[in-house]
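Engineer: Listed after this line are the structures, all set down as structure tokens.
Computed from the coordinates by the stated procedures, all read-outs in this text should not be read as laboratory data. Just so it is clear, the model here is predicted, and its values are computed rather than measured. Cβ atoms are built from the backbone, for glycine too; each structure is taken alone.
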Structure 1
Amino acid sequence: MKSLVFKLFIRNWPRKLISLVLAIIIWFVVAQSMATTKTISNIPVRIINIPESKTVEGLQTSGVMQKRLTLTISGNKNLLDELTSNDLEVIIDAANRKDEWIATISKKNLVSLNPDLNIYRGISKVSHKNFIIKMTTLITERIPVIITQPIGQAPKGYQFLDIWPYHLYLTVSGPQNLVKEVKNTGIKLTFNLNDISEAQLDDLQASAKTSSDVVSFYVPNYWKQISIPTLSSSPLPIDDPDSNLLRIDFVRSELLPINHPLPINIFFPVNLGPGLNPQKLSIISNDFVESKNGMKLISQKLYAKGVSELFLEVVSEMIDVLIIAAQKPDQSQLDWSLQFVNPRVLEDRYVSILLSDTSDKAITRLQPSVREEYLRNRFRSYMNRMRLYTQNYQKLNLNLEISGNKVIVNEKPEKNGSE
């Protein structure tokens with residue numbers, strides 16, 4: 001056994017060691033000289049040295065083209081086996097170029113994004129299909145952003161009231177045709193109420209040291225971003241200074257008592273249908289409607305929902321239920337609506353009260369004209385969202401029937417219960 005080991009490792013060991021070293025060197029040289037070809041797609045293209053007042057069609061704000069390249073690369077097999085599109089970027093110099101040209105890409109245009117890969121030694125040849133680059137006029141525009149009605153549901157215990165401001169502006173730069181297209185199409189921004197929690201609104205209401213009749217959720221900055229893929233690979237933040245005012249207003253979802261009977265009247269359209277005589281048609285008294293001082297009043301206790309106590313205090317004596325004397329073609333039922341009497345005066349009164357209130361610091365910091373606009377929009381939102389409920393906490397639903405020259409008014413129970 002010792003003799004065998006001696007023969008294998010000890011005898012003539014200098015020559016054996018030299019042979020081993022030479023074998024390793026030959027293997028390394030052969031491995032490094034093995035060449036192959038690989039096609040890599042989705043490689044980003046960056047354009048540099050673009051003349052002022054110019055840009056490239058399809059160029060995003062990051063300086064990278066929206067369109068990506070597919071390259072066929074020849075070179076060292078070991079390198080190419082590791083190489084992916086995430087390791088490469090193509091750099092094209094636009095200096096002294098015409099408005100349109102075909103880019104020629106060699107390994108000089110390649111930049112390694114992976115510091116562990118030396119692409120300059122390992123790549124020998126690059127080929128690709130024609131890549132046409134077009135330069136165009138660079139413009140900057142303020143694009144209107146329309147804030148739409150949010151989707152989703154308000155947190156439990158709250159009711160969505162309004163969102164304000166209704167529109168903002170976003171400054172964008174890019175190719176003239178793309179920017180104009182975006183401007184003509186317009187941008188809409190929609191928030192989701194499901195992203196706001198009940199706890200957040202409770203905290204806002206608890207921490208508010210004001211007499212404000214709403215709970216305002218100020219939209220966080222990361223919500224105020226616009227995605228325009230043709231101009232930018234990442235969302236663009238809204239740079240309008242008024243974006244700091246962007247808020248979603250909520251009101252407590254509770255029933256507020258109306259402390260007096262509501263008048264109920266009939267409205268006669270100009271084009272009154274046949275069989276309805278304004279001089280004879282009248283509302284009859286019953287368990288639901290009472291007659292007092294020549295007026296017809298809903299005798300049942302009613303409640304308001306979707307508004308604040310201040311709003312209800314301002315308008316409560318200037319609202320009535322209006323029956324529309326226009327029969328539907330398929331039935332004798334009539335429609336009705338809640339009517340605000342002299343709404344402009346009511347609006348002025350409401351706004352005047354809140355303008356004199358200095359406890360809401362967020363509102364008082366607004367410019368006077370902006371502050372007034374915001375409060376007027378709030379009042380109109382209340383008018384649009386006010387709903388009547390009964391003492392059974394069901395949404396008021398009237399059953400209106402015509403019998404001869406009499407209008408019979410009764411409550412129709414809400415099938416689905418209260419909202």
Structure 2
Amino acid sequence: MPSMIEGNAAIGQSGGPTAVINQSLVGVVMGLRARGACRPGHPIRKVLGMRHGVRGLVHDELVDLSEFEHERLERLASTPSAGLGSTRDKPDRAYCERIFKACERHDIRYFFYIGGNDSSDTCRIVNELSNKAGYELRCFHVPKTVDNDLVGSDHTPGFPSAARFVAMACRADFMDNISLPGIKINVIMGRHAGFLTAASALARRSDRFEGSTDGPQLIYVPEIPFDTERFVQDVAKIYDAKGRCHIAVSEGICDEEGQSIGATLIRGGQTDDHGNVQLSGSGVLGDALSNLLKEKLTPPGGKPVRVRADTFGYIQRCWPEQSRIDATEARGAGRYAAELALEGDLDGSVAIERVSPIGGSQPYAAQFKRLDLSAVAAKTRHMPDYFLDGHNNVSEMFLDYCAPLIGKLPSFERL
């Protein structure tokens with residue numbers, strides 16, 4: 001095992017913020033400090049925070065976290081969104097050269113980056129180019145994403161809290177739907193993976209598949225091709241039977257050819273630095289599906305069908321009610337990354353491994369493990385087939401997988 005090298009540590013946050021991303025930040029800081037970092041004689045002399053990720057690093061916008069009071073860090077940990085500020089910059093070779101120069105200026109030898117699969121790829125690129133340049137820089141990726149789409153992990157910090165919000169919001173929204181019947185569509189985050197949209201199924205009563213007709217009655221995720229004619233038929237069947245229908249749709253639903261329905265409707269829309277159309281910032285998908293149902297389900301000369309759509313947008317990723325499991329694991333992931341660095345590892349990505357069986361009688365349990373950066377970087381995990389039930393529902397196994405992560409939901413009474 002290589003020995004530690006002398007220098008400073010830098011921590012950055014990247015990609016979409018979450019309710020627990022600051023738990024991971026605090027986990028890294030406290031993990032380093034608990035083992036003597038920032039004290040006289042320790043190889044790590046300072047812990048520096050990058051303002052807005054690598055963008056702040058190259059502009060020398062750094063915050064010294066070495067002496068931050070414990071109470072202040074604890075308050076930060078329970079605060080949603082990225083305390084240091086985030087970025088979607090994806091460094092190319094020229095950008096990485098600027099990162100190296102900034103690392104040299106500030107004697108940074110330990111690089112911690114908190115983010116999703118694009119962020120893990122940034123970490124990998126920085127690591128590989130630093131090795132080629134002969135600059136010893138030890139790089140560690142700390143996982144974060146509400147999409148739950150990182151390869152190698154059972155789930156990722158940020159997902160349980162966002163899933164809890166989605167389940168609670170859909171449960172309350174369903175009560176609204178049965179109060180004033182109509183067709184309601186909720187568009188939920190998930191560009192390539194449907195985990196977060198699937199979590200809406202936890203809004204249903206605990207009887208689940210044993211006769212419950214609670215909403216959302218229809219759930220559409222990117223893993224299953226979306227057919228507009230079949231969608232209309234699905235809605236019509238429920239609406240004709242109950243006079244209402246409650247629907248959850250992922251922003252990333254695709255047609256049979258893999259073309260994003262939302263991106264097609266938002267042609268010419270704004271893109272981020274990774275070339276992704278900003279689906280979450282637009283209500284176009286919900287509006288288009290609403291108009292389709294109004295057109296197809298309103299009888300000739302009859303009263304228009306009442307259809308409404310909401311796009312949950314950014315609120316689902318930063319709602320300030322952390323899942324207990326999520327808060328604990330996000331903090332732990334940061335601490336584990338710090339331990340890897342302190343034990344002499346050169347690089348790696350932190351993953352969460354479930355060690356209890358899904359749906360078994362044993363209580364939920366998980367542990368952390370190290371993965372190679374190349375095993376995670378720029379790869380996308382999708383919902384497996386056994387989490388899906390047909391083209392518009394999820395399986396009971398998915399509910400058993402997700403339920404312990406989000407915690408107990410409040411019960412609602414009805415007359």
Structure 3
Amino acid sequence: MSKRVVVIGAGPGGLMAAGQASGRGNDVILLEKNDGIGKKILLTGKGRCNITNTTDVEGLIQNTPGNGSFLYSVFYTFSNQDLIGFLEGLGLKTKEERGGRVFPVSDRAGDVNSAFLRFLKNTDTKLKLNSPAKEIETKDGRVQAVVLKDGRRFLCESVIIATGGLSYPGTGSTGDGYSMARALGHTIVKPRPSLVPLITEESWPTQLSGLSLKNVSISVKNKIGKELYKDFGEMLFTHFGVSGPIILSSGRHMLEHNYKGIKLLIDLKPALSMEKLDERIRRDFEKYSRKQFRNSLNDILPKKMIAPIINLSGIDPNKPVNQINKDERWAFVKTLKNLTLTIKDSRPIREAIVTAGGVCTDEINPSTMESKLIKGLYFAGEVIDVDAYTGGFNLTIAFSTGYCAGTNC
């Protein structure tokens with residue numbers, strides 16, 4: 001039997017939920033506070049939109065450190081492969097890149113939004129832009145209506161909250177869903193920044209601002225030296241500290257420590273052991289034996305890094321290479337293999353790629369995304385207390401939870 005369904009938020013979760021609900025014969029209204037859909041979709045993957053990842057379901061769970069196990073039923077109901085097939089059915093061709101990342105063949109995030117606009121049109125979803133929701137009315141523990149900030153009121157049997165978190169507020173993610181859910185009795189796990197650039201105590205990264213390093217490894221350790229996380233890939237130095245893919249993912253493991261007092265160890269030459277690196281440096285020193293130390297490192301380091309690394313090694317930059325002794329050379333090796341930074345904070349949540357925290361998963365049916373507290377209330381996407389690493393995993397969560405909410409509302 002046809003029902004009136006109101007979906008709040010036209011991001012990835014809301015777009016999927018609205019189209020699926022409408023495609024099943026329901027009268028669906030999709031409310032969006034912005035003047036266009038999918039504002040956050042346009043930002044992902046540096047404007048290319050990293051739609052999903054080709055790993056298996058276990059891989060999706062393992063790459064979701066924030067309550068990943070809650071998503072088993074969701075991913076088995078609508079998997080990453082289902083998502084790829086769904087989008088290609090809408091005319092959006094995709095391609096797989098490094099690490100299983102999936103992008104549109106066109107490399108244009110706007111094409112993902114265009115595919116969803118076709119989906120909404122095909123399913124006769126009523127999209128209402130510039131329509132921010134204010135509250136959800138209930139009666140006898142059941143959804144009754146959605147009231148907009150301009151006073152409009154839509155009677156309905158089901159509501160899907162897909163308003164995002166608090167990251168990138170310019171896209172419309174300003175915590176509206178948390179307020180509406182809290183008002184209906186839901187517990188909101190404190191929203192915190194995840195996948196966020198990090199601020200260091202040390203100032204020398206400022207000298208390297210804009211420098212990107214590929215194929216480096218990192219290790220994250222707490223105050224007592226316990227390793228919390230390790231990774232390999234690309235990172236970036238900034239005017240405040242560090243960023244880049246492996247840094248963003250590492251930050252997720254600093255959440256419980258409030259991003260304070262964590263040691264970040266960078267191995268600039270992970271393919272070489274200490275001994276092999278020492279051999280390599282000895283060969284360079286023989287090659288440049290008549291030069292000063294500061295002029296002998298162009299083969300092993302980016303030019304921008306030479307001065308800061310020399311300073312950290314403690315070796316006189318003007319010392320002739322042929323006068324550097326074994327202990328000094330070994331100290332230089334250790335500097336390259338254990339470049340250490342102290343994390344003192346993260347950048348604000350508005351700069352995070354994703355929000356950790358949100359509507360407590362204990363209060364949501366993991367198969368249907370329906371609230372356990374209010375009949376007819378559903379959730380999709382980042383508003384839920386789930387979060388994953390970079391690589392297409394967070395969008396997968398949004399699309400898959402949106403699918404489940406839309407097909408069960």
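Engineer: Check the numbers for Rg/Rh (Cα atoms, Kirkwood Rh), for residues 241-288 alone across 1, 2, 3 and tell me which is largest.
Structural biologist: Largest value of Rg/Rh (Cα atoms, Kirkwood Rh), for residues 241-288 alone: 1.
Engineer: Suppose you compute helix-only ellipticity at 222 nm (-39500 (n - 2.57) for each DSSP H run of 4 or more, over all residues; to 500) for every structure in 1, 2, 3: which one lands on -8500? All intermediate terms of the calculation are to be shown ahead of the outcome.
Structural biologist: Numbers: 1: -6500; 2: -11500; 3: -8500.
The value was obtained from structure 3.
Engineer: Here is a follow-up. For mean count of other Cβ atoms within 10 Å over residues 153-160, which of 1, 2, 3 scores largest?
Structural biologist: Result for mean count of other Cβ atoms within 10 Å over residues 153-160 over 1, 2, 3: largest is 2.
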